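The following blocks contain the structures, represented as structure tokens.
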Structure P
Amino acid sequence: MRRSSIAAAAVAAILALPAAAHAAFAPPDSPGPPLSVPTHKLAAALECHGGVAQADRAPILLVPGTTLTPQVEYSWNWEPALTELGRPFCTVTLPDNAMGDVQVAGEYVVYAIRTMHARSNRRVDVIGHSQGGMVPRWALRFWPGTRRMVDDVIGMSPSNHGTVDAVPACTAGCAPAFWQQRTGSNFLGALNSYEETFPGISYTSVYTRTDEVVVPNLGPAASSALHGSAGQITNVAIQDVCPADTSEHLAIGTYDNTAYALAIDALTHRGPADPDRVAASTCDHPLMPGVRPSSFATDYARELAYIGKVIATSPRVAREPPLACYTTASCDSK
């Protein structure tokens, strides 16, 4: 209880930063910088299915969480579910299993949004888990041209305001993405400067109050929750729909049926998700469509093992990566 109180107070303090604290960052309408990652790498990371160019609805971009790739995280749940629904989708593989500099990962998302929009001539819906639910907001914040290309941003336990878990975890060094997702990081200060949301975009943040990774995720100071005066926002805990659903962090992005139902509601209606539209019968089925009960235990165990291996073998750095110059509009134009 004491840790929860301290964590809630820390996040509340960050949300209440005065305007002067934001002034160091580039205004939200500052032109986006050129992408620094070579185009061939960006293109190789984007894999599309279902005929994005012929899409009659918004194509969907799936963004994986920290320590994961789309194949590991989504091949046994969201990919078959979207295929069954007939929804064209693309996945983006973030560099270094999404353990590197999240600013660089943001460039991959920018490229994915631009490419999918150009191919389909439609606005894109984005679904991401954990870091994957947060990093699309980095693209929207610092590349304002992408805002007109995106319809929905659906975060599944997104690390929008970081986690206090990363504070002690990084004491002796940790992966760049862990540094940047710790409560109070410079990265999160830049991400959430001025406005957290933008006009014309629907934001749905789905999280669980029993999250053990993105902490705290309770009450008005929930880390996953978004706060802004622009766009349409729904922040919803799965327990608001199914009180007995105690799924943890990883489950929200991979198999939880309540989280899936909320995401699909956002995809199939104007605006963000509305919990009141989710059927009560959703709570009777723990596994989302696309997950095969016969192989669920094996699929989930394989993902857990992959996460453990990535954490054990990823390089650690002694400090948070410096903010890119475009975040403060201080890049040398020469």
Structure Q
Amino acid sequence: MTAVGSRIGGRVLITGGGGFIGSAVVKAFQSRRIPVTVVDRQSPDRARDGVTHVVGDLRDNHVRDEAVAPGTLGIVHLAAATSVLHSVERPVQTYADNVAVTQELLELARIRGVSRFLLASTNAVVGNVGTTTITEQLPLRPLTPYGATKAACEMLLSGYAGAYGLVACALRFSNVYGPGMAHKDSFVPRLMRAALTGSTVRIYGDGSQRRDLVHVDDVVRGVLLGWESGYTGSVIIGSGRSVSVLELVESVRRVTGKPLKMEHVAAQRGEMPAVVLDLSHSADVIGYRPTVELADGLASTWRYFRDEVSGATA
């Protein structure tokens, strides 16, 4: 465990602040001149004004103790094991990374008087609802260890909010994409890498399954609105527009000007046929309304892969 920078009270702790979403959230808080503490397993590539770094694993109690310094204003908890496949293969590790760490952070928040806690959650907590529109009112019926850990974390937030008055908001992200995701293995970066290299993209099933893709800029906006609103409960952060996998491929072809060869393979077991989101509740309670259109978001993502990722690997 290594601390970089000064320890100052009145900071926002952002776990996973060195990651794809976390880095963008850190910049947003910086732009508002709010001091930030970042805890991440990776050392920062450079020092940033107003940012303290704690390097280490949140399963380590010494790392948590260093990160949740006395005087911390709130916690934005983005760090997690997020791979559904890995959660099926390693459920115990996924529980330790997600549920146990969240419990320990909530307890530190209680002990040290931290007033608010934002959690990165997922719509996977409701499981497979077919083509039914997903709302925050649907029962929690996760179908994977990953979804189950996030559902458990949401229940922990609810318990700490009820018992101790903690302002606790679970932000259920849909499929997040955008600049900065070169290291990710979700579908959008796979498409971008295929456009760069001319490789073939695997399509599971017939490609008719529909997904909601939300740009990282809208996710950051959702985090800030959740932080500023003081709302306790769960809210969905998505685009509110579902597209099929085949439609997404065509959109990327238009943006990149590349042919994008496809190969259809057997559908994955348990894959949801559609993710259709209702954003009316999140608009009502925190004022969240997405602003980035898919074509514009894909264009910004392509510029990032073309100009930065291809140059770095050339």
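Only the coordinates and a few stated rules stand behind these numbers; no lab work does. Remember, it's a predicted structure, so these values are computed and weren't measured experimentally. Cβ atoms are built from the backbone, for glycine too; each structure is taken alone.
Here FRET efficiency 1/(1 + (r/R0)^6) of positions 61 and 181 (r between Cβ atoms, R0 = 30 Å, to 0.05) was derived from just one of the structures P, Q, and that gives 0.45; the source is Q. When percent of Cα pairs over 17 Å apart, for residues 93-140 alone is computed for each of P, Q, which one produces 30? Answer by label: P. Identify the structure, out of P, Q, from whose coordinates mean projected area of the Cα convex hull in nm² was calculated to give 15.4. It was calculated from structure Q. Each of P, Q could give distance in nm of label points 7 Å out along Cα→Cβ at positions 133 and 149, but the derived value 2.4 comes from P.
Of structures P, Q, which gives 17.3, 56 when Rg and Dmax of the Cα atoms in Å, for residues 157-300 alone is computed from the coordinates? Walk me through the numbers before you get to the answer.
Details: P: 16.1, 48; Q: 17.3, 56.
Among P, Q, the structure yielding 17.3, 56 for Rg and Dmax of the Cα atoms in Å, for residues 157-300 alone is Q.
Looking at distance in nm of label points 7 Å out along Cα→Cβ at positions 261 and 277 over structures P, Q, structure Q comes out largest.
Each of structures P, Q was scored by relative contact order in percent (Cα under 8 Å, 6 or more apart); the highest score is held by P.
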